[in-house]
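Some structures are shown below for you to check.
Readers should treat all values here as calculations from the given coordinates under stated rules, not as data from a laboratory. Worth saying up front: this structure is predicted, and the values here are computed from it rather than measured. Cβ atoms are built from the backbone, for glycine too; each structure is taken alone.
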Structure I
């Protein structure tokens, strides 16, 4: 399960409550570009849309570059909306949680599972500014402790 892209800001800006594995509707050249590592989740988010009275999820703002060996893609939009594939039960669960608690959905990472492209999305709660500062302090302290331990043991 090699990870092809991660959204580093997701864990910094949000407190992750629950994660889900989902598929993506992609073109063939997009799959090849993702497997080459030409994908970015920075600034992307997940939105609900209703089609035929059924809620569906869409990935918005993810940048998948044009595959370099694909020809004839004049009108290709690298940041187009991509449908997320989840079971109806999971979509309804997410919709209820999102409306109930004021939570949001964020893409966390894109990876391969066998030969398929999968995305991990998270039900998350936004962090306050002081929470972010506390996380940075904790990270800095952990780094200092690990360097001191290396010096002491080495």
Structure II
């Protein structure tokens, strides 16, 4: 049985986090993943990167990506007990945007104190990821006790 979540429930969880893993395919059709830091704006994810990185090169050649966002779970009174992380996974389309072309709001959110550093901004770009289809989740919207049961932990929600 798959837990039926709302889009808003999943987006709220995505917006609370800042770390994810983006998956892409190289020109030789080899799968690659990399950890990234992101912000959310208007239900799109933005990742800052140097224009010269391999992830920018691969995404420029093939905009089809996947993302997984891990969400740490802890027992407050027993933090040494290991619990699997909750996850949100989705497919999407990415596009590369010169950092200078982004809105001031996005630049401030992603670059923070360096948003006014024109030299850094000129060597940077943003990867804009638009989720598509459905979010596939594990451990979202349920208690830690329910996470012991995979059939109760799996969820799905439309991206919208």
State the single structure among I, II that was used to calculate distance in nm of label points 7 Å out along Cα→Cβ at positions 9 and 65, giving 1.9.
I
Among I, II, considering only relative contact order in percent (Cα under 8 Å, 6 or more apart), which has the greatest calculated value?
I
Distance in nm of label points 7 Å out along Cα→Cβ at positions 81 and 145 was computed and gave 1.1; which structure, I, II, did it come from?
II
Matching task: -11000 is the computed value of helix-only ellipticity at 222 nm (-39500 (n - 2.57) for each DSSP H run of 4 or more, over all residues; to 500). Pick the structure from I, II.
I
Structure (I, II) behind the derived value 1.14 of Rg/Rh (Cα atoms, Kirkwood Rh), for residues 33-72 alone
I
